[in-house]
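Quick heads-up: structures coming right below.
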Structure 1
Amino acid sequence: MVIAPTSKDRIFSSDILVFSAHKTATQTITNTLSHSDIPASHGHTLANIGLTEGGMGPCFAEYLHRTGRRLTVISVFREPLERMVSSFFQSLEKDYYARTRRQEFPVDSGPRPDTFTRTPDEFASLLCSYIEKVDGFGESIDTLMSELRTPIERLSFSANDGHGQATLDTVTLFLFRFDQLIADWGGLRVVAHGKPLRLMPTNIAADKPHAVLYADFVRKFRLSKWHIEHVYQTRRHLIDLFYPGCYSALLDDAIRRHGVV
């Protein structure tokens, strides 16, 4: 994952921080807000926003002290296996062999191979390794809740309204579900303070050179039951929040469509 770091100063000059997991439309949301005269910045991890572990709470408290208002934070949850595959392909595009933890797997200093020239079995093997070692860079909502020392039970989400909202000590958090948001970007109006929004689609899979390969892989890839269950079980608390009552159905459907026959 390659993303330009957002410094703390950038946060302090923003009205909205889009802190959301890898491949959850963060760039489209941020650019849409910024081009609609709503200062915004974004990141997926603490390092992306110039912070270290334990630094988010103090940063947000300082924002409140400086500006006299809570920082608005947006986070989006995407169906777990769908996001994992999208994150994997983005990492293949950006990094050597999709091993994106660079401190563990340094990027080759020589010419990069064509990482998309692989057999279906090779892609599946790499995806399994990606799940085990990178895990899609985790879920940003978990980082938020941990850093702000707030239990997940404080959050709520309404599929009917298309968003959830939580007023915490130093932030106002808006939650969206990826599939609903990309179907109706107007859902962002809830954070736009009445301003008209100018949609700026950014970093879209369908616009990339490997779009056809990606779509074909999404249809055909197969994983072990263990890998699929790992992706869902480690995110069950979030699935229960965003897809209440649907955990078993989502998991069973993923195993049916993508499990090894």
Structure 2
Amino acid sequence: MKVLIVAEGDIDPGANEQRKKGFVDLWTDLIKALCPDAVVAVRGFNKASIVTLDLVAAHARGLGRGAVPLDLVVKSAWLEIEPDLTIIAFDRWPANQLLQPAADCRPGEVAFILDRLIANNIVPAALITAAQRLRAHYQTPGHQRTLRAHPEALEIVCMDPEFEALPASDEAALKKALGFASKPTGWPWNRTRAVQDPKGLLAACIKLKSPPNFMRRARGDFLSNPHGWAHAFIQAAKANGETSTMFSHPLATRLRHKAC
């Protein structure tokens, strides 16, 4: 199956090629680890692309100037790739500034995206039909307790609180990627921080000096190279195989259910 991943990340038209490549590589490796038979294509966007789905409201509040609306990102990629399945994956945080107070993932921001994909009528017809079915599903009482037997042509995944919660959940993979056989002095990982502050946790782990002669798979710190580091952690989880907790994380479970 040909899968198009349209994922939120620190990606914009001005991002350098290395940063874009790191983003594509990490998502490709993640989906291939979950669904080995999938043929994967990846496109990125940022939160402004979601906000500008409602272009009038966004510009009235001075938001999203210069951003490419998400439906145009999806349409361009879909026409180029013609996938069997399109997955839009977005971070819950930072919050959508048009949803105040900050909305939950479902129905909140998921509904915001689906309603505007349907109303704007820009994405291909197959995706609009799928969006209408998804919207009806999320309006059904008790929908969160049920999994649909088959994915639509379009699926939406809310990453709560953000993508970094996935690599941060796997302490063993973090240690492996950084060259530690056991917990080093000052090791900052704990389960609570992995859930509540995944970016801060990953940055703190990376700051620790690796053992002599260990070659790290990513360069720089987490702020300057977030996608390269996320990719390194995913590769370490793959090397750990079935013992990896990363691939049993709720985000990984949802992606596997939708993409495989």
message: Going by distance in nm of label points 7 Å out along Cα→Cβ at positions 63 and 127, which of structures 1, 2 comes out largest?
response: 1
message: If Cα extents along the principal axes in Å, for residues 39-158 alone is calculated from each of 1, 2, which structure is the one that comes out at 41, 36, 23?
response: 2
If distance in nm of label points 7 Å out along Cα→Cβ at positions 119 and 135 is computed and equals 3.1, the structure in 1, 2: 1
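Where a number appears in this text, it was derived from the coordinates with a stated rule and is not lab data. Since the model is a prediction, treat every value here as computed from it, not as a measurement. Cβ atoms are built from the backbone, for glycine too; each structure is taken alone.
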